[in-house]
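Undergrad: Following are the structures in question.
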Structure I
């Protein structure tokens, strides 16, 4: 009687002589560390864990120490966004012992303030335009509040404003990375 092999046994037989290239192995290790760091940062960003717990979880990630530190640093820097409150990211930098020069921190805060101010100005303009459009349909009143997210005009303004600040944000991210390398 013939032996019946499972799919796993067949797959194992076909791959038993395959060897992973050292470069591929390194790339897989980097990807694994990145995924674990991103998972911790996601929970931290959503306030599911505090900075102390995040640091402990980041320390438990296996891998080359320098590689792990670099990936953690780069991943946190990549998370900076003008749409978000980035104070928690700065707190996390402090908690893991990676200082960011106060000047760069201040520049980032100014960029965030300018972005929010520009967005508020655009919001007032778009709300006025929406009120005018609704007034043409005889929809008026003091209690009228526009649902900006439902209007394409608002989404376009947010995207346009974000694009305008993106270059400045990338410059700041580069400054943070350069400051880390000089330490």
Structure II
């Protein structure tokens, strides 16, 4: 079952800036290491099933919009931290994430979460100086509307139509 993104949620999801207050961030970080370890354990499919409710609470994995520069006081959400840990743990099985793009409708939260995870994966591989799998840039499914809205005024991302082209631009140094 997929979770469709409501039209009223597009703007919110495309303009996220992390956690709004330090106190809320501290609350979200309580027992984070243990909670993340439990959430990403098992097979990639089991981890996806355990992580998805947290991502659905936010509406996606990424919590910092491309539409904005990072604010002076950026506190990442639990969802974003969980996404990064998921990628680090399960990156050799990245095809599973690509497969989610074929299983879910483009206007679903699951599809958006998979795109966010692939973006995090590309950033993480770049920072780790590992070889980038070219299959990531060949993903020919359309970008979700939330991402299109998020990047519509960012010159580096003009004319992005597919997830693969978007990931290539991220790899080439887009914000």
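Every read-out reported here was derived from the displayed coordinates using simple, explicitly stated rules and does not represent laboratory data. Predicted model, so just to flag it, every value in this text is computed and none were measured. Cβ atoms are built from the backbone, for glycine too; each structure is taken alone.
Undergrad: Say we calculate distance in nm of label points 7 Å out along Cα→Cβ at positions 52 and 68 for every structure; which of I, II gives the highest result? Don't skip to the end; give the middle numbers.
TA: On the way: I: 2.1; II: 2.9.
That would be structure II.
Undergrad: Moving on to the next point. Can you rank I, II by distance in nm of label points 7 Å out along Cα→Cβ at positions 100 and 132 and just name the one with the largest value?
TA: I
Undergrad: For structures I, II, calculate distance in nm of label points 7 Å out along Cα→Cβ at positions 28 and 60 and state which one comes out highest.
TA: Going through I, II one by one, distance in nm of label points 7 Å out along Cα→Cβ at positions 28 and 60 is largest in I.
Undergrad: From I, II, which structure was FRET efficiency 1/(1 + (r/R0)^6) of positions 4 and 20 (r between Cβ atoms, R0 = 30 Å, to 0.05) = 0.70 calculated on?
TA: Computing FRET efficiency 1/(1 + (r/R0)^6) of positions 4 and 20 (r between Cβ atoms, R0 = 30 Å, to 0.05) on every structure in I, II gives 0.70 only for II.
Undergrad: Taking 84, 56, 28 as the value of Cα extents along the principal axes in Å derived from one of the structures shown (I, II), identify that structure.
TA: Traced to structure I.
Undergrad: Related question: With distance in nm of label points 7 Å out along Cα→Cβ at positions 12 and 140 computed per structure, which member of I, II shows the largest figure?
TA: Largest calculated value belongs to I.
Undergrad: Out of I, II, choose the structure whose coordinates give distance in nm of label points 7 Å out along Cα→Cβ at positions 116 and 156 equal to 2.0 when calculated.
TA: II
Undergrad: Of the structures I, II, report the one carrying the highest value of relative contact order in percent (Cα under 8 Å, 6 or more apart). Don't skip to the end; give the middle numbers.
TA: Values: I: 22; II: 26.
For this comparison of relative contact order in percent (Cα under 8 Å, 6 or more apart), the top structure is II.
Undergrad: Separate question: Matching task: -25000 is the computed value of helix-only ellipticity at 222 nm (-39500 (n - 2.57) for each DSSP H run of 4 or more, over all residues; to 500). Pick the structure from I, II.
TA: I
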